[in-house]
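K.L.:
Following are the structures in question.
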Structure I
Amino acid sequence: MSRVGKNPITIPQGVTVEISQGGEFGNQEIKVTGPKGTMTRAVRHGVSVKVEDGKVVLERANESNQIKSYHGLYRALIQNMVQGVTQGFVKELEIEGIGYRADQQGDKVVFSLGYSHKIDYIPPTGVVVTAVSQTELKVEGVDKQLVGEVAAKIRSFREPEPYKGKGVRYKGEQIRRKSVKKGA
């Protein structure tokens with residue numbers, strides 16, 4: 001049995017979990033509602049979800065390798081949904097380099113990253129990007145996957161280079177530095 005999948009998920013106070021039949025894959029659809037928002041996810045055939053005694057329990061139909069992997073996967077996804085609607089997820093980014101900065105203009109963030117043009121970025125719905133200062137950004141939302149994608153997209157505008165470390169990086173990320181380029 002999956003070590004991850006067999007653990008029940010405790011439903012915290014103020015969170016409701018609804019299970020309905022006939023989701024995207026035809027099996028079940030999970031709807032988790034909490035103080036920060038609502039999330040839904042369809043569950044594939046072979047994994048069944050039940051709410052028992054204030055806990056979410058997942059069971060699998062058979063012992064095939066595919067169903068075993070779905071068992072642990074959906075348990076982790078539902079756990080992230082519960083955590084997202086209660087606490088939310090945050091990724092912090094730092095901008096390093098002379099003249100590199102980010103400015104908040106309403107919902108969009110304008111980046112100056114050493115290119116000949118500025119980069120205007122409007123985050124997708126469900127994610128809030130805040131410029132804490134000119135060199136610090138905070139990406140917040142209820143969907144862990146979407147928060148990670150937005151943070152990775154912003155980092156891809158100017159990835160940190162290995163010689164001086166200039167660029168956009170995750171807070172606390174260590175960049176492997178190289179010594180100067182050696183001539184022939």
Structure II
Amino acid sequence: MKFNFDWMLRKWQAILWIVAGQRARAITVFQDMLQVYPHDSYALGSLAHLKAELGDKQGAIEVYEVLVKQPEAPAYAWFNLGFLHQELEHPLEAETAFRRALALNDQLDQAWYGLGLTLIQQGRLDEAVAALERNTQLQPMSPYAWYQLGRVHMDRQAPDETTKIIKHLKGFEPKFAAQLARETGLAV
């Protein structure tokens with residue numbers, strides 16, 4: 001019971017620092033917490049998230065890499081690791097992390113989207129189409145994957161597919177439809 005009380009006390013102390021806008025102090029609490037509980041998923045995930053929020057993306061990656069080595073590493077940790085690698089333009093590492101997140105939870109729409117973007121970055125457009133289409137199945141009203149899918153179809157020399165997407169986007173996100181039409185030069 002002492003473990004739980006001490007752990008909960010540290011957790012709430014960090015939360016209070018976050019609420020008070022003192023993220024650096026919360027980071028210190030999580031680092032101290034990890035001295036006592038070195039494999040604690042909550043502390044690792046929270047520390048990595050705070051580091052990323054404060055702009056220390058490489059530091060966040062280092063913490064997420066410790067977290068994902070845990071046998072029960074959650075899909076969100078792999079997704080966040082992939083997202084950070086993508087932001088730092090590490091496409092191979094991002095792809096690996098997104099694929100691991102999807103192996104743990106194939107319903108994680110953000111990981112499908114991230115995978116699609118990283119495959120685009122690598123020039124693997126056919127694979128990107130499949131990933132982005134899966135994202136649109138899971139999030140049919142989110143314009144981001146539809147927009148990227150339209151761009152990829154243009155890059156693949158399939159303007160008819162892009163035209164279909166522009167028409168589809170007009171139904172729920174006319175601004176995205178107009179932007180895609182403008183960028184591709186397709187009049188719909």
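Taken together, the values in this text are just the output of simple stated rules run on the coordinates, not laboratory data. The shown structure was predicted, so the numbers you read here are calculated from the model rather than taken from an experiment. Cβ atoms are built from the backbone, for glycine too; each structure is taken alone.
K.L.:
One of I, II was used to calculate mean count of other Cβ atoms within 10 Å over residues 109-116, giving 14.6; which?
P.N.:
Value 14.6 for mean count of other Cβ atoms within 10 Å over residues 109-116 corresponds to I out of I, II.
K.L.:
Match the computed value -6500 of helix-only ellipticity at 222 nm (-39500 (n - 2.57) for each DSSP H run of 4 or more, over all residues; to 500) to one of the structures I, II, and report its label.
P.N.:
It was calculated from structure I.
K.L.:
Hey, another quick one. Match the computed value 16.2 of mean count of other Cβ atoms within 10 Å over residues 5-12 to one of the structures I, II, and report its label.
P.N.:
The read-out was computed on structure I.
K.L.:
Consider the structures I, II: one of them gives 179 for volume of the Cα convex hull per residue in Å³ as calculated from the coordinates. Say which.
P.N.:
Computed on structure I.
K.L.:
Using the calculated result 17 for relative contact order in percent (Cα under 8 Å, 6 or more apart), pick out the matching structure from I, II.
P.N.:
Among I, II, the structure yielding 17 for relative contact order in percent (Cα under 8 Å, 6 or more apart) is I.
K.L.:
By the measure mean count of other Cβ atoms within 10 Å over residues 149-156, tell me the structure among I, II with the highest figure.
P.N.:
Evaluating mean count of other Cβ atoms within 10 Å over residues 149-156 on every structure, the highest lands on II.
K.L.:
Which structure, out of I, II, was distance in nm of label points 7 Å out along Cα→Cβ at positions 37 and 53 calculated from, if the result is 3.3?
P.N.:
I
K.L.:
On mean count of other Cβ atoms within 10 Å over residues 13-20, which of the structures labelled I, II is highest?
P.N.:
When mean count of other Cβ atoms within 10 Å over residues 13-20 is calculated for I, II, structure II comes out on top.
K.L.:
Comparing I, II, where is distance in nm of label points 7 Å out along Cα→Cβ at positions 61 and 133 highest?
P.N.:
Across I, II, distance in nm of label points 7 Å out along Cα→Cβ at positions 61 and 133 peaks for I.
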